[in-house]
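Presented below are the structures under discussion, each in the form of structure tokens.
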Structure P
Amino acid sequence: MADLACVLADVVPSAHYVGGIVRGSLMRKDSSDIDLALPPQDVKPAALALAKKLNAAAFEMDAEFGVWRLVTHKDKVQIDLTSYQGKDLKADLLRRDFAFNSLAYPVSARPEIQIKKQKGGCAKIRLTKLKKDLIVDLSGGLQDVSNKIIRMNNPRVFKDDPLRMLRAFRSAAELGFKIDERTLKQIKKDSSLISQPAGERVQEELLRLFSTSKAYENLVLMDKYGLLTALFPELEAQRTCAEVYYGKGGVLKHTLDVFRRMEYLLDNLPKAFSKYAKKLEIVAANKPLFKMAALLHDVAKPATAKVKGDRLRFFYHEEKGAKMAKVILERLHYSRADMRLICAMIGEHLRPSNLASNDVITDRGAFHFFRDLGEAAVPMLLLCWADYASYVTDAQLKRIMPKSAEPMMTISQAQKTANIGKTLRHIQVLNLLFKKFFDQPKKVRPARIITGRDVMDVLSLPPSPKIGEILDAVADAQVDGMVTDRESALAFLKTLDVRGQHIAPVKKTVRK
């Protein structure tokens, strides 16, 4: 491909590089595309001329706003051409969201363009050797880039597009910038508008925010300035619920603590589960999904809170929470697969605690756990780690993590050290379940050695749901060591009483 900067200067000399490509280049960071702004009448002719010159695919993305996109065939360079939003470049820049995004650089100045090819995606781009005296800066964006500040371009930016409020926090997390106080106060005034943008646009911003390691601190800031519960109104009732138990901030404080622990866990899997970290990294690759599960895991506690004796209880909050989470995720246009996994994690997140109520976790108990939860089992154990770890301080967590892979404490041993002992024991339960899952798969994930057809043939049964129950009974026998191969499985079938409502061993009659 001919020198890109020269081609652009020859074909669209009136255009300007704008937005992220200019800001990113000033920060010596790559961008995923090139944004060009130019007069409305020039957009389509320029797009078609550039497509021919650069051997690129070209198509109109947005007729209303005059946006065309090009992607070069060879290097996969993405170029977006957009008409001025306003009468000229000045009006366009002043209507943009934040000052640091309101910078422009003339294409005619021919900066050098670095192109880094990427496997399976568009190339990364950076402008180099920019001359600062040629940068168009009408809002003080250069100073904001230098000071790492996010500052609204004008008081109407959030009314013009309320999603910009969420984008401010996402940008702060991605870039390590701070949002200035005046902008935060404007967000507080306009926070109720966040319900207006389409769900998929909100989801995209949340995914990018949750992909960073600074999502927690920005969620806390979002809550301080009213945006968190404006975006998730279902969380507002948590704020004053169970303050006697969780302290000021109630369940919402706990929710944010769990989110924080989840963020830490996803960034530090080797510290939490040294032996299984590599396998868990594959499971936990979708960090935003796990953080969303953490954010919504106790969404139904206020709706289920009841005083029982002298205790506050939340009966069935996990089941109701899964249903509430589904409504929220549908509103944000999450995929069915992601909704199914998140809701399964939320709906069953008390299961490990129920297992922990026993001093011994049997292979059969672990088998039923992994069988019942299916694909959600291992992800849900990570959610439980974040939940349990939220009840201890940073210093306490650091102290107990090396002990988490040790043999499981007894219930009485855990009770001697109050909260920290209970947390350690629960985390040891998780380690034990991971051990059974990864190291002893035959015990907790036994391969099926006979089929439903075998069951029907041996027992002369017609097709029915009972066939599945019988296969489950065979699997239980495998876990218990009573069945080891096909022959013993077929023999085991003949020991079952399948006439009643429940599958049970045949009762032997004793002759007197």
Structure Q
Amino acid sequence: MIRHRRLAVVLCLIAAFGLSGCLPQQAERSTPKQTKAPKRPNIVFVLTDDLSWNLVAHMPQVLRMQREGLTFDNFIMADSLCCTSRATIFTGRYPHNTGVRTNFPPDGGYQVFKDKGGEQASFAPSLQKAGYRTALLGKYMNGYQPNDTQGDTKPYVPPGWNEWHVTGNGYPEYDYNMNENGRLVHYGARPQDYLTDVLANKGVEFVQRSGKSGQPFFIEISTFAPHGPFVPAPRHASLFGHLTAPRPPSFNEADVRDKPSWLRSHPRLRKPGIGRIDEGFRNRVRMVQSVDEMIGRIRTALKERGLDRDTYLVFGSDNGFHLGEHRLAGGKMTAFDTDIRVPYVVVGPAVPGGRRVREIAQNTDLAPTFQELAGVRPPATADGRSLAPFLRGATPADWRESALVEHVKPPPSPLDPDRQDSAPGAPTTYNAIRTEDMLYVEYTGGETEYYDRTRDPHELNNTAGGLPEQRRRHLSDLLYALTHCAGAGCAPAGRSR
């Protein structure tokens, strides 16, 4: 009876808040300066790994992009974990629909993504079919091996990609193998083998070649930077010697008695630990210098060939990263803003300069965006919506107010580059709703969190215990609806009020 009653509540929420997609699309709210973009633009997508908002201040090219383009201030990851996030980016589906919940089998990783049809559901085959020349450079999915032949005689290249320059373990930035269009190439320990620089060179070459063909192109340059072990390029290794990690009010949080049990067990950080955090932050800043330089080189190559007027450049990250906040050393996977809210900046034709978008965007929206920009109708299976109206200076009147975050705690694995986040003291499995002004979290063990982000933007005071029962029940039912939605049933997403 309780189960049936909750289902009825969910159906009521779906009907009331348009979760089924049955409400008619409303007109976009546009600015007077809205202009038209080219019908078949080029798209350059620079996807970084673990890049948090506090690194952007040290990236001159990204700051320039913000001045000249559009910044999404509330871009929320559906899960702050590499493989789950990338599966969502490729398909436009929430983790509960991709089936990729962790970095490695049986609940995630490259093989699970492939076995569940993720490669066919990716935006790449649809763009290629529409006449785009497509390329992927750098990182693909956790567990991918560049020498994997998939039963063929040469290294496997997934469907949808004209050019494929992808490696598996690029975290150390040196000594890696790369599958280059079905041919295995080894890179060693020379300065010129630094992975981010290799990707930059290949990206510039692709732009130069594509500019001559006249064919529209899509290229994703997916760096391993600034993921640990935090290895900067030699030319940047001695920079920022006196820089320390930011000290927001949440840094080494004084009182965590109101926090869930997994966090209450963490002692305050001591001086040696804080020293390691500062050094880690310095190296993260050093690492993103090569990413920033790559962005500058790509933009120069586009401009030199007259392609910049017809090219969107999208910069972003697969998840955020905490480094000292809430007593936590380096890591991610929490529902705190340090981990789920990431930078996304876009420049390109008709994109308003200096615009900040407060509306909630998610990584579910990237695949539909790339498809719409390319003139491809996003599939009905996409849980997200295209961000193209924002790039034209408009705001859809029925845009979502809530972001869904869902996380499954992975089992410990010595192969997992993020194994520190599956150790004891890491966040347990949870689902969460994030709006512009609040965060609500439910853990599998029954614990909850609620933060009023208007009064408490650093998420210090968990007031879940003081929530009125009607409000708590509404949020819980809405969260249940979102974690069971699919396709049109997720857009527009639920309302929190």
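No value in this document is a laboratory result; all are computed from the given coordinates. Here the structure is a predicted model, which is why all the values come from computation and not from measurement. Cβ atoms are built from the backbone, for glycine too; each structure is taken alone.
Can you say which of P, Q returns 26 when relative contact order in percent (Cα under 8 Å, 6 or more apart) is computed? Corresponding structure: Q.
Comparing mean count of other Cβ atoms within 10 Å over residues 193-200 across structures P, Q, the highest figure comes from Q. When FRET efficiency 1/(1 + (r/R0)^6) of positions 257 and 385 (r between Cβ atoms, R0 = 30 Å, to 0.05) is computed across structures P, Q, the figure 1.00 traces back to P.
Looking across P, Q, the calculation of helix-only ellipticity at 222 nm (-39500 (n - 2.57) for each DSSP H run of 4 or more, over all residues; to 500) that yields -8500 traces back to Q. In this comparison of P, Q, the computed figure 0.94 for Cα Rg over 2.2 N^0.38 Å is attributed to Q.
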